[in-house]
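Structures follow.
Here, each number is a calculation from the coordinates, and none is a lab measurement. These figures come from a predicted structure and were not determined experimentally.
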Structure 1
Amino acid sequence: MQNRDYLRTNLIIFSTIYIGYFERLISFVGFENAAITLVDEDQKKAVHRLFEKLTDFYIEYAQLLHRYLNVEWIEFHDDWGNQRSLMFSLETHREIIFPLC
């Protein structure tokens, strides 16, 4: 089936953003440094600015996906923990990441 054929169905067209906030931070500074920046008071402001810019980018990207590809559902992936717990405290998550989601 061609992409244009999906427009004539009741199927939903979706996409995935595979690199979320924490994973993007890891790609810039490495895992250990990324973890430290989330709790280091001297670096939190910079992390907030980065995540705000990423939010702007993700919103624009989602709008483009919808406008040009008719994407209606976007799955957002970011690695925040494992089966047992978050990689950082719930307080850190609520302060830095959750407000942007």
Structure 2
Amino acid sequence: MAAAKIVLESVFEADFAPVSFGFRPKLSAQQALEVVRVAANQGRVWVLDADIKACFDRIDHDALIAQVQRRVVDRRMVKLLRGWLRAGVFEGGIVSQVEAGTPQGSP
């Protein structure tokens, strides 16, 4: 899983805005605050704080895989990702299938 993360980050990291800090490698809340401080000192007067409720719980697997396939040509990687998405959730000794959402707490 960690190897897949490294490969996928190298493909998709460049797509993110430099002021996007959530779930990004080598970026911290402290760095985000520094960007806000510098912007405030330059006279900028507003900040956008957004949180989409249960966003990761609602991600459509087929739509996500379709977007990944546009950039990742290795079919084995796409198959591996699809397997992780559909692996199910183990809770209380029971495995439940998942129709949407992405696993949380992974590398």
Structure 3
Amino acid sequence: SYVFLDPPYRGCFTQYGVDFDDKIQQSVIDYLNQATSKGAYAMMSNRDIHDGFFESRMGNNNLLYFDVTYTAGRRKKNEDGTHSAKKAREILMIGVKQ
């Protein structure tokens, strides 16, 4: 089995009807670990906001980082009417059976 988890990103101002706080993020991590322990290949994506949240819960061996530039969606509007690209760092967590 393959499980890919893509919860709302941490530090994002977009709301999805309810607050998706760190307690719920931890539940998603627990689900990833549970799926992996049952033999599934599991991955999860999120945004790295440089506070060590995922590192303290997943261990650095399971994490890959990608510098990205968002060019769609809600972005800062410039004085000339164009929209600025937004730089961010995304994180991919890969579940490893222990």
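Which structure, out of 1, 2, 3, was Cα extents along the principal axes in Å derived from, given a value of 52, 30, 22? Numbers along the way, then the final one.
Numbers: 1: 52, 30, 22; 2: 52, 35, 23; 3: 53, 28, 26.
Only structure 1 yields this read-out.
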helix-only ellipticity at 222 nm (-39500 (n - 2.57) for each DSSP H run of 4 or more, over all residues; to 500) from the coordinates reads -16000; which among 1, 2, 3: 1
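Can you tell which of 1, 2, 3 yields 33 when relative contact order in percent (Cα under 8 Å, 6 or more apart) is derived from it?
Details: 1: 43; 2: 28; 3: 33.
Answer by label: 3.
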